[in-house]
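Below you'll find a set of structures to go through.
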Structure P
């Protein structure tokens, strides 16, 4: 059985996070590309940046701050490094499948909202992949009215 991925939600890119760099990034992504920051992005302690809305079903996450971040769980386990986030139909089924296959992963709960569970794993090339529950993310425009 494979994990049921239903959507791509966001790529996360690293940016410099001081005030001047944040302004330059906002000018580029909002001023030039016309992407609107998600005003509901939670205050992530020590992680400056923006979640930029892209259409109805996605975002681009610009992440600053030092690495390792306050959310790091050890070497190679930091959710602020570049990654791609995919929504799954059932996060607990995804976790069970990872366990069944003996896949190496780590999890983070409650970082972006009280109901959020994120699973992180690396592909064979070392690229980080985030899995999270569909509809428990602000990436979809319909969910931006909620605070997760």
Structure Q
């Protein structure tokens, strides 16, 4: 079984609770609004990282990040985009099984027409009354499950 850690909207704050949750991941996906390149370096010490650029990632360091990424884990295609409203493809038509996004800061796991949509929520500064959260994808052959983890922070 493959464990893919999902994180988004850190906005320059990588909480120890998030790194503890992501420990043991085989791969980590950061769905944008990283806020600080050191966050990617810290995550890369845990597992290989795929990170995309979010709307607040405007400094020169973020130019190396793409606005979207397509990753394959065996037969499973995962598409990563920061703002789901900017999704400019038809995932189902392209055989994509999972779409990971951020931006809204609202954790979400929902399946639509055979595509699993996952927003891990925000792991950075708290916005409004939304939870601080991260998520994971568990991939076992062609079977996929996703789980949101609300992080207990002070």
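Every number in this text was worked out from the coordinates using simple rules, so none of it is lab data. Note that the structure is predicted; figures quoted are calculated from it, not measured. Cβ atoms are built from the backbone, for glycine too; each structure is taken alone.
In table form, for the structure just shown:
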{"quantity": "Computed 3.2 for distance in nm of label points 7 Å out along Cα→Cβ at positions 1 and 49 - originating structure among P, Q", "calculated": "P"}
{"quantity": "Distance in nm of label points 7 Å out along Cα→Cβ at positions 25 and 41 - structure with the largest value, from P, Q", "calculated": "Q"}
{"quantity": "If FRET efficiency 1/(1 + (r/R0)^6) of positions 73 and 129 (r between Cβ atoms, R0 = 30 Å, to 0.05) is computed and equals 1.00, the structure in P, Q", "calculated": "P"}
{"quantity": "Given 25, 18, 13 for semi-axes √(5λ) of the Cα gyration tensor in Å, calculated: source structure among P, Q", "calculated": "P"}
